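*Asks:* As structure tokens, here come the structures.
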Structure 1
Amino acid sequence: MGQLEPVFLFCDEQTDIKMLLGAYVCGETVGEFVWRPGVVTEALQKGRPRGV
């Protein structure tokens, strides 16, 4: 099993929390909402190490 690369995030005052954690977005059907994970959520789900 290969070594996973760490995920590095560069944030400033314009970084949106939805981009980091995720948000519900409109689905293909009217009234449907689908969870779209953000970069931090995806990294945690995949077991990726943190960069410092």
Structure 2
Amino acid sequence: MTVYGYSRVSTEEQAGSGLGLAAQREAIDAEATRRGWTVEHVTDAGVSGS
């Protein structure tokens, strides 16, 4: 099964913390591997609207 993994950060602080895009992608990949899924990644490095 192929699934989409969505990663997003909205602030520079969030991007630099342990919640950045790389950490999110690793968590998604780990869960997908555990379940036997293939992941297509979608990344949003956008900025918050506030």
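*Asks:* Name the one structure among 1, 2 that helix-only ellipticity at 222 nm (-39500 (n - 2.57) for each DSSP H run of 4 or more, over all residues; to 500) of -5000 was derived from.
*Replies:* It was calculated from structure 1.
*Asks:* If distance in nm of label points 7 Å out along Cα→Cβ at positions 12 and 28 is calculated from each of 1, 2, which structure is the one that comes out at 2.5? Kindly include the intermediate steps, with their values, before the conclusion.
*Replies:* Details: 1: 3.8; 2: 2.5.
Answer for the origin of the read-out: 2.
*Asks:* Given that relative contact order in percent (Cα under 8 Å, 6 or more apart), derived from a single structure, equals 58, which label among 1, 2 identifies that structure?
*Replies:* Values: 1: 44; 2: 58.
Computing relative contact order in percent (Cα under 8 Å, 6 or more apart) on every structure in 1, 2 gives 58 only for 2.
*Asks:* Upon calculation of semi-axes √(5λ) of the Cα gyration tensor in Å from the atomic coordinates, which of the structures 1, 2 produces 26, 16, 6? If you can, show how the numbers build up before the last one.
*Replies:* Working: 1: 26, 16, 6; 2: 24, 12, 5.
That value comes from structure 1.
Computed from the coordinates by the stated procedures, all read-outs in this text should not be read as laboratory data. Computed from a predicted structure; not experimentally measured. Cβ atoms are built from the backbone, for glycine too; each structure is taken alone.
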